[in-house]
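Student: The structures considered in this document are given below.
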Structure I
C-alpha cells in the first residue's frame with residue numbers, strides 16, 4: 001500500500017479498477033486499522049446497502065470530512081441522526097412538489113438560452129453552465145430563493161470547499177481545521193460564503209412567514225416548521241446544515257450528470273438524433289413540461305446510461321457495526337467498506353460492452369423504461385436501500401427536462417481533446433467542458 005500511495009493519489013479510479021481486476025469482487029487491502037475492503041460484487045453491495053443496511057453506518061472518513069462543509073445534514077448524518085432527519089425533508093420531494101420543479105427548470109433554461117444567445121457561435125464552458133443552471137433550480141425548488149443573480153459565487157464556493165474535502169480525505173496526516181493552513185483558510189472562506197447564502201435565505205423567509213394553517217411551500221418551510229426552539233426540534237445549526245447539504249449535493253451531482261450527457265451526445269450523433277426526434281414528436285414547441293416526461297423514454301434512457309458511465313457519487317463508504325459475511329469473505333466489526341458505483345457499473349456480467357454508451361440498455365422492446373434494470377443491484381447512481389438519495393426523483397426529472405429543453409434549441413460541438421474524468425467528490429472533467437454553442441432555428 002505504501003508503494004501504491006502515489007498511484008492512488010494520481011488516479012484512484014484506475015487503482016481501484018486494477019485491484020478489482022487482480023484480486024476479485026471482495027478484496028481486503030493490507031491496512032491494519034481499520035480493516036478495509038473493496039466490494040464490487042453486486043449481491044455483496046446489495047447486502048451492505050439494502051438487505052443488511054442496519055449493520056452498516058456512515059461514520060467514515062469520507063462523510064466525516066464532507067461534514068466539514070455540510071455539517072450533520074441528511075447526506076453525512078450517521079444512523080440515528082439520519083432517522084430523525086429523513087421524515088422532515090421527505091415531503092419536499094413528493095409528487096406535488098416535483099410538478100413545481102418543472103416550472104423552475106423552464107425558467108432556468110430560458111435564462112441560460114438568453115446568455116447563450118449573446119455568445120452564439122462562441123466557445124462556452126458547458127460544465128460551468130450546468131452548475132449555474134442546477135444551482136438556480138435547487139434554490140427556487142427547495143428554498144424559494146432566486147440564486148440567479150450570482151450563481152458563480154456559490155458554485156465556486158461549493159467547488160472550493162469540496163476540493164478541500166478531497167485533499168483532506170487523501171492526506172495521510174490529518175490537520176485540524178483550526179490550524180490556519182492555506183487549505184483550511186480556503187475551506188473557511190468557502191463555508192463562510194455558503195453560510196452567508198443561508199443567512200440571506202432565512203432573512204428573506206422571515207419577511208414572508210408561512211401563514212397560519214397553510215401547508216409548507218418548500219423544504220425551507222418544512223425545516224423552519226420543525227425549528228421552534230424546543231430541544232426536541234431542529235436547532236438553528238441543524239437548519240443550516242440541511243440547507244447547505246442540499247445546496248451542495250442538490251446541484252453539483254445533477255450538474256455533473258448533465259455535463260457528461262452533453263459530452264456523450266456530442267460524440268454519439270445517432271443517439272443525439274434519436275433524442276431530437278423524440279423531443280420534436282412529444283413537444284414540438286421545444287418546451288417540455290412535467291406531463292411530457294412519461295413520453296420522453298429515450299431522453300430518460302440517455303440520462304440513465306450517462307449515470308451508469310459517470311455516476312456522480314463514484315465512491316460510497318460504510319463502517320460495519322458488527323461482523324458480517326460479504327461474497328463469502330468474513331468482515332469484522334468496525335471495518336471500512338468501499339463500494340465504487342464506477343466499478344459496479346462496468347461489470348461485464350451485468351453490462352455487456354460496459355464502456356459503450358448505449359441508452360437502449362434501459363428500454364424494453366415496447367420502448368418503455370425497463371424498471372428492473374434501473375432497480376437492479378448492479379445499478380446504483382443514487383445509492384440503494386434506506387439511504388437511497390432522497391432527491392433521486394427530482395434529479396431525474398430535472399436532468400431529463402434540461403436535456404429535452406436544450407437539445408431542441410441548441411447545438412453543442414466538442415472543442416479540443418476529450419475531457420478527462422477526475423474523481424473528486426463527484427466525477428468531473430478536469431478542465432471543464434468547452435463546447436461551441438450554436439442556437440438552432
Structure II
C-alpha cells in the first residue's frame with residue numbers, strides 16, 4: 001500500500017491534464033465521488049486518504065484528492081463517500097450464475113458424487129430458458145449487492161444469461177457450455193458448438209458482454225470436441241473457458257489418454273494459448289506451471305469451492321512467482337455457497353498461509369489485486385478495468401466501514417480483505433452507470449427477483465424428490 005501525498009497527486013494530475021488551472025473553467029462530469037479513502041490498485045498501489053473519482057459517461061476522467069476533484073468537476077450525480085472506501089469493482093473469474101438456484105441443494109460431497117448424483121440429474125429436470133433467466137437475475141442481484149462488477153460464466157442458454165446481465169448493468173465474459181452428453185440446450189457437442197457460434201455472432205463487440213466458448217472439462221469432452229471448441233474460439237478471437245485439473249481424478253483421465261497431466265494433455269492438443277481461462281488448476285506440477293506461463297493461459301483460483309469439495313489447494317504462490325496471470329472466482333453458488341468475492345479474497349489468503357506454514361504468503365495487498373486487476377488480466381480486459389485510472393471504464397464500488405467489526409481501521413487494504421463482507425458494499429457502478437446506491441439496487445426489482453427464485457426452488461425440490 002502506498003499513501004499518496006497531495007503534492008505528488010497534484011503533480012501527476014497536472015502532468016496528465018486532469019486538473020484545470022485557476023484560469024480554466026470547471027469540467028462537466030456525469031458522476032463525482034468525493035471524501036473517500038480511494039484504493040486505486042494502479043501500478044503504484046496508490047491509496048488517497050481523502051480522495052475522489054470523476055466519471056464522464058462510461059470512463060474515469062480523474063482520480064485525485066477531494067479538493068482537486070471538487071475544484072475541477074461539477075454537474076452530474078454527486079456521491080459523498082465520507083468514511084468509506086472507493087475501489088475498483090471486483091472481478092469474479094469463474095462462476096455458473098444460474099446455479100444460485102441450486103444453492104444448498106447438495107452439500108458435504110466429493111465433486112463427482114455432487115455432480116453425477118445431484119447436480120446433473122437436477123439440471124436435466126429443471127434447466128430451461130426460464131430457469132436460466134430467473135437464476136441469472138438472482139445472481140446479478142447478489143453480485144451487485146456485494147461489489148462484483150464483472151463475472152466470467154459457463155452455463156447453458158448463455159444468450160439468456162447475456163440478456164439478463166446487460167439488463168442488470170453488469171459486465172460479463174460469458175461462455176456457452178460445450179459438453180459431450182445431452183443437456184438442456186444441446187443434444188450433441190455439435191449442437192453445443194453451433195449454439196456457441198451463434199452466441200458469439202450475437203454479442204461480439206458488445207460494450208458489456210464478451211462472448212466465449214466453454215468446453216466443460218477433459219472428463220466431459222473427447223479430444224475432437226475439445227479441439228473443435230478451441231478452434232471456434234480462435235476463429236472468432238474470443239476467450240475459451242474450461243475446468244482444468246480441479247480434482248486428482250482428472251490426472252487419471254489425462255493418463256488414460258496418454259499424457260502425464262491435464263495441462264500437458266491439453267497442450268498436446270494445441271488447446272493452450274492466450275485467451276484460455278483455466279478454472280481451478282489445482283493438480284499441477286512445475287512443468288505444468290511453466291507451460292501455462294509460456295502459453296499465456298490465465299488461472300481462476302476458486303478457494304472456497306475447492307475447500308468445500310475437498311478438491312485440493314491450488315499452488316497460487318508458485319503461479320505468482322512464475323508470473324502466471326491469476327484471478328479469483330467463487331465458482332457456482334451450488335458449491336460455495338455464495339458469490340461474495342470478499343470471502344474469496346479472505347479464503348485465498350488464509351489458505352495459502354496455512355498450507356505453506358507462512359503468514360506472509362499471499363498478503364492482503366496481493367489478494368486484493370487478484371480480485372481486481374489480476375482478474376481483469378486473466379480475462380484479457382485489464383486495459384479496460386481492474387483499477388481506478390484515467391481512461392479506464394468506470395467500474396467502481398463504494399464500501400462502508402462503519403460496522404462494529406470494522407472499528408477501528410488502521411490499514412484500508414487489510415480491512416478490505418480480512419474484515420469486509422459483501423454486504424458492506426454501499427454503491428456499485430458499472431461502465432459509469434450507478435446500479436446500486438446506498439444499498440438500493442436500481443436495475444432489478446429485488447422483491448420480484450427473490451419471489452421468482454423461491455418459486456423455482458419449489459420446482460427444484462420437487463424434481464429431486466422424484
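Student: Thinking only about distance in nm of label points 7 Å out along Cα→Cβ at positions 361 and 385, which of I, II has the largest value?
Tutor: II
Student: Assign the value 21.5, 64, calculated as Rg and Dmax of the Cα atoms in Å, to the correct structure from I, II.
Tutor: Label of the originating structure: I.
Student: For which of the structures I, II does the calculation of helix-only ellipticity at 222 nm (-39500 (n - 2.57) for each DSSP H run of 4 or more, over all residues; to 500) return -16000?
Tutor: I
Student: For percent of Cα pairs over 17 Å apart, for residues 209-320 alone, which structure out of I, II has the highest calculated value?
Tutor: Top value of percent of Cα pairs over 17 Å apart, for residues 209-320 alone goes to structure I.
Student: Given that mean count of other Cβ atoms within 10 Å over residues 73-80, derived from a single structure, equals 16.6, which label among I, II identifies that structure?
Tutor: Structure of origin is II.
Student: OK, next. When mean count of other Cβ atoms within 10 Å over residues 113-120 is computed for each of I, II, which one produces 12.2?
Tutor: Label of the source structure: I.
Student: A further question on this structure: A value of 19 was computed for relative contact order in percent (Cα under 8 Å, 6 or more apart); which of I, II is the source structure?
Tutor: II
Student: If you don't mind, there's one more thing I want to ask. For which of I, II does distance in nm of label points 7 Å out along Cα→Cβ at positions 137 and 409, calculated from the coordinates, equal 3.4?
Tutor: II
No lab work stands behind these numbers, since they all come straight from the coordinates. Computed from a predicted model, the values in this text were never measured in an experiment. Cβ atoms are built from the backbone, for glycine too; each structure is taken alone.
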